[in-house]
1. Out of P, Q, which structure matches 0.80 when FRET efficiency 1/(1 + (r/R0)^6) of positions 57 and 153 (r between Cβ atoms, R0 = 35 Å, to 0.05) is calculated?
2. Of the structures labelled P, Q, one was used to calculate semi-axes √(5λ) of the Cα gyration tensor in Å, giving 29, 18, 18. Name it.
Structure P
Amino acid sequence: MPIGNERQSVREQYGRETGLTTRMSIWQPPADGITPQDIAVEILRAADPKSLLEIGCGTGLLAERISRELPGTDVLATDQSERMVELTAERGVAAQVVDADDLPFDDDRFEAVLAAWMLYHVPDLDRTLAGVRRVLRPGGSFVAITNGDHHAGGLLAAAGAPLLITQFSSENGEAALRRHFDRVEACEVTPLAVADHQRAQEYLASFDAELAANLPPYEGERSYPGAVTLFTAR
């Protein structure tokens with residue numbers, strides 16, 4: 001059964017914040033309490049960039065945190081969705097509508113670039129990565145967060161759906177990045193999805209309504225392991 005952007009366009013999925021907020025709501029930190037966002041902030045803190053571009057900023061939650069915790073960093077958040085840009089600007093973060101595969105910025109403009117859970121959506125991955133490489137200053141850091149092939153696999157299987165295999169995942173992300181960057185490092189994180197039946201259905205419905213209908217009923221809450229990788233490329 002097709003799910004995600006195989007069924008809907010990215011613009012349709014992210015024209016409003018409802019689906020994204022629903023997907024985010026069921027995820028909890030792993031046992032050590034350290035989230036992928038925590039690690040991303042620490043990577044950027046160590047890099048100490050004076051300027052940062054986020055592509056695919058969503059509701060601006062991570063951009064706002066970076067602006068707050070790294071006050072010496074000038075953050076510019078971008079997204080193709082006007083609604084997401086509006087929500088990000090409401091958080092006090094500079095934001096503008098930009099397509100990730102057509103970055104309208106000068107060469108070597110930013111000391112860091114961030115792409116969190118979005119490179120699996122772009123229509124031309126290599127074009128987007130080439131654009132990131134172009135606007136990233138030599139010696140700068142590109143932080144990309146993505147899911148693995150088995151992310152929420154147990155929940156998908158319960159609804160009769162296959163694994164969600166994407167063009168930029170824990171499994172193939174490094175190879176894609178090495179086509180454009182000399183050095184790539186990876187950090188694995190295992191968040192946990194915890195949801196009762198209704199919230200699990202809402203999560204699945206944010207991809208495809210049929211998936212939600214196919215999920216057999218269950219009592220109480222169930223946990224489904226995730227699989228997330230943070231790549232740092234230079």
Structure Q
Amino acid sequence: MPENIRRLLGLRSRASSRPVTPLRPPDRHLPGDEIAPGLRYIESRHEAPPMPEAIDASFAKDFDTVEPAQLLCFDTETTGLAGGTGTRAFMIGAADRVDGQLRIRQLMTTTLAAERAMLETFARWLRPDTVLVSYNGRSYDAPLLKTRYRLARLPCPITPLAHLDLLHPVRRRYRGHWENCRLATVERQLLKVLREDDLPGSEAPRAWRDYLLGGPATHLRRVLAHNHTDVRSLMQLLAHLATPTL
């Protein structure tokens with residue numbers, strides 16, 4: 001029915017009879033504290049996996065004995081997998097042992113300008129005797145961070161440190177027994193870790209970019225959970241490799 005006839009008959013159009021629902025602002029909540037403009041810090045404590053006072057790390061080449069207090073498991077979430085100067089880390093997770101507990105710390109940038117503050121903060125977590133522990137970090141995470149320190153014109157704290165990459169001993173021990181040696185396979189086969197609502201690492205760059213553009217934090221919180229599980233699993237895997245009877 002034409003609108004002018006509707007008005008003559010005192011009828012309202014269907015569209016005008018529907019209540020208008022205001023749009024809700026996106027959920028932008030992120031855990032932790034902002035310790036610098038655009039840089040968030042998240043910390044949690046957990047039961048630590050049992051370890052001997054001196055860890056026999058001879059399962060890895062060029063390693064002998066390592067003290068648990070020296071260990072710092074780390075993992076990054078980045079803007080892409082290609083590497084190079086265009087790729088940056090927007091999140092760094094680290095796990096170590098403090099007062100008999102497993103401490104997990106995470107740094108996450110929510111602006112591009114916060115990268116320098118993240119790099120400076122991570123550097124303060126490292127000591128001259130720190131032993132870095134990663135999974136394929138020698139080939140990816142460490143070179144990427146070294147590049148970012150260089151581009152930020154900051155001294156690189158990673159280069160002088162010992163680096164224990166657990167991917168290689170896992171490959172030597174389990175290649176041919178499993179379909180692959182990805183960390184997710186290690187968690188399933190050895191650690192009995194069940195990830196719930198896990199966001200694949202390939203989707204992490206989009207989750208971060210969407211948040212920077214004003215989108216919701218829903219998927220970025222899932223990236224935090226993914227990174228948290230990664231570094232926690234690294235400490236559990238190291239305990240398993242160092243103490244096969246566990």
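1. Clearly, the read-out refers to P.
2. Corresponding structure: P.
Where a number appears in this text, it was derived from the coordinates with a stated rule and is not lab data. All of these numbers come straight from a predicted model, not from anything done at the bench. Cβ atoms are built from the backbone, for glycine too; each structure is taken alone.
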